[in-house]
Structure P
Amino acid sequence: MPLPVLFRERSRPFQIVAGGVVPATIGALAGILIGVSTGAYWAVAILAGVGGFLSGFEHQDGWGGADRGLVGGAIYGTALLIAHALAGTTAKVSLGSFPPLFAVVTAIGGMFLAAGGGRLARGQREKLAGPVEIEVEEVL
């Protein structure tokens, strides 16, 4: 099974689209749907969470995934709030008593999801690589 190409090895345009445009687009869609349908909003939110987890697979480990998840989650949450405000609808799902904090919550959630994906991917890479032999020099 081939391993995913690491995010840092992809072209800059791909990084911009995958790391910024996609979370913003999904967040904007969720921001519109939050005032229309609870079920549709949650479907998009779950899709975003799965995408955040899978994005971690493009990183060397959980730490790299966490960085991307933090940024992607912040972009998603901010786009959601902006789109919801522009739509002018009443949210059918609570955004909390201080809605700007929602973007912080989605950033933290994205960080944990992508870190989990990155950690899982690291484990798979280590499993495929097999045991590592270490040479030890004898010192007299």
Structure Q
Amino acid sequence: MAKRGELDWGILATSVGPRVRLLRNVLSARSIAVSAPQGLPTGSLTVLALVAANPGSSQTALAGRAGINKSALVGIVDQLEQRGLIARDKSDADRRRNDVRVTPQGEQAMKELFAAVTREEGRIRDALGLRDLNQLLALLDRAIGALE
């Protein structure tokens, strides 16, 4: 039953997609608001964080974890490289591949973006508390794993 002034989900009451989409849309808009003033493309924080946490990973693997297609990832990496936030080097193991790494300037940008995004997510963290937040993240990971 919907609260006064809210719409009822109706047949979608037990559906995950509409709620995740709604949350994603709100968070994406806030992410854009944080990234745009710095002239960075949407997804920059995700790419920087994944590259920093997974050195030597393929761009295909990074795109999969970021939830974007490979060409979009390449576009983001190109822009981050132009800004000096990421560097690409030929892989020693496979000359057809580039190893991507975060530069010291990229580390700083990543920390600043993460701080801004963390502030934007503050209301969610406050509403859930640490235990429920950790449970939500675990449940989301399980749901994503079920679809991979």
Structure R
Amino acid sequence: MRNRGGFTLIELVLVISIIAVLIMAVGLTSGIRENAKVHSAAESVKALRTAAESYIAAGNMTYTGITISGLQTLGYLPAAFSATGSNPWGGNYAIAPNSADASKVDISLSGVTAFGAARLSALFVNSAATTSYASNTWTITF
């Protein structure tokens, strides 16, 4: 018998199969991570909305002058809530009166992926007045 170097067909198929499974696992993991970001951002949006509604319930007639730091000062948001670089995509949170109607409030997240924006919009489809996505910034109006 001769001792030949090289791989058998079975060994090659086995290695290729293992690589394919690893590639699929990495793809699934990134999808799970993106969904976690979406749900984390949704919870923060809900907290900002609740704080904004508390602002109105306290006797303010419109959202004019509303800011995240103002909501923290009034105790509607925790002092630890950070608006800068703290959303799940590393961008900022912002809250402002709607430019067309000061009785509505806009909450924006910067640095959001298109997939994240679509998922966030789908989560709030029944409760938001509108949602929009432009230049990596997702905005929701309540």
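Things to note:
- In this comparison of P, Q, R, the computed figure 2.1 for distance in nm of label points 7 Å out along Cα→Cβ at positions 35 and 123 is attributed to Q.
- Structure from which 3.5 was derived, distance in nm of label points 7 Å out along Cα→Cβ at positions 91 and 115, options P, Q, R: Q
Coordinate-derived values only; no laboratory data. Fair warning: this is a prediction, and the values are worked out from it, not measured in the lab. Cβ atoms are built from the backbone, for glycine too; each structure is taken alone.
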